[in-house]
Structure I
Amino acid sequence: MFRYEYTIIKSDRKTFAIKVTEENKIIVRAPRRASLVEIERILAEKSGWIERAMRFNRANTLATENIKSYREAYVGGGVVPVIKDARNFIDREGVHVTGVKGFKSAYINSLGQYFTEKFRALESASGMTSSGVSFRSYRSMWGCCDSKNNITFNFKLLMLPYELQYYVMVHELCHTVCHDHSADFWALVSGILPKWKSLRKQLKSYAFLVKLY
């Protein structure tokens, strides 16, 4: 029997998929007729990958208790205090919020314009152009480029180090030309940002932020 507890979700899918959440919960998505023997076999085959994912989660020191309890927050990759206030804004003292829902306003109002200016400069330098830029709160991604080339960034991107913000800018801007993750898309990204693989790996360390706020 597999050494860790796991949750099975069956559906009409034809293939198996295994996910290790940031809380080290293992979720197995399986075909409706899959047997427990088959599921255990798949888990055994993927045990090495599962162990590595769980070790990574346990070693992730970025997700401190102060961050997860909203006593501190990341701003540009640095950690600052969260201050209860009557308005939502960011200054040298920290992130001032009326409550958890105030984080979005604080980041967009204080840092959104600077980010957008940098993005516009990237557009000008690259020769690629979006139809519009905005912010919202996503729970599963850092940004999105729709079929009309409107780009929406997760406001939590403003919490990250600038080089990671820039990677997501490049990534989404390249989607205005290639709306997929084909070889052509990654060639376009590489032309602007040759070290994108390293940055994408670093970005995964901040994935827990997407689930907060």
Structure II
Amino acid sequence: MAIKRSRMVFKPLVFITSLLPLGWLIFALYSDTVLGTKYMTADPIQKLDRELGDWALILIIISLTVRPLAEIFKKGELVAYRRMIGLFAFFYVCLHLSAYVGLNLQLDIDEFIKDITKRIFITIGIITFTLLLPLAITSTKGMIKRIGGKRWQKLHMLIYPISLLGVFHFYMMVRADFTRPSIYLAVILVLLGYRIWAKRKKSRPKKVAAA
């Protein structure tokens, strides 16, 4: 009962918190347009596009952090929020792609295709989006039952190469200040290292028993 009550409180909180970056960007665009502020810099379209991509990557990293935190602090109920955070990450990726195609390229599909073939960081971004699609589609409980728990876990291990591709996309896009992509890369590598260590630790008792 206590876990159910906590979920009733924290799930709406996670939902609202995940929408705060988007709310801020909407407010900033409104403020710059109506009040003449400069929250979105001199190039608001590029700023919007990059901020959406940045928050998508941040949410992916947060979703990767949930399980290690649940295991370290022995709070298994935290895993219940991972799916919501992951779906919000995909939501921001979709907004990031929509802002690029709709605002930067003005829905010019020919230009979009040229960018995919000629600009490597755009190619990597599209590959990342494509790899995220099956993860988003199979995020429901029904899909987990259909494909099976083990297959679902193997499929969702794609999130690690996806996160690395996202950092590489970010790294190639900024071209100047590499502080944030470097921090993101370091966090992802630590989380990946923990995942490998935890998996090996779990397999040790089985090996001992077999011996």
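As an exercise: FRET efficiency 1/(1 + (r/R0)^6) of positions 100 and 116 (r between Cβ atoms, R0 = 25 Å, to 0.05), calculated from one structure in I, II, equals 1.00. Which structure is it? The read-out comes from structure II. Which one of I, II has helix-only ellipticity at 222 nm (-39500 (n - 2.57) for each DSSP H run of 4 or more, over all residues; to 500), as calculated from the coordinates, equal to -12500? Corresponding structure: I.
For the structures shown (I, II), relative contact order in percent (Cα under 8 Å, 6 or more apart) is largest in II.
Where does the value 15.7 come from, among I, II, when mean projected area of the Cα convex hull in nm² is the thing being computed? The structure behind it is II.
When distance in nm of label points 7 Å out along Cα→Cβ at positions 52 and 132 is calculated for each of I, II, the greatest value falls to I. Computing mean count of other Cβ atoms within 10 Å over residues 60-67 gives 12.8 for which of I, II? Source structure for this number: I.
Once mean count of other Cβ atoms within 10 Å over residues 108-115 is evaluated on every structure in I, II, the highest one turns out to be I.
No lab work stands behind these numbers, since they all come straight from the coordinates. Everything quoted here is computed from the prediction, not taken from an experiment. Cβ atoms are built from the backbone, for glycine too; each structure is taken alone.
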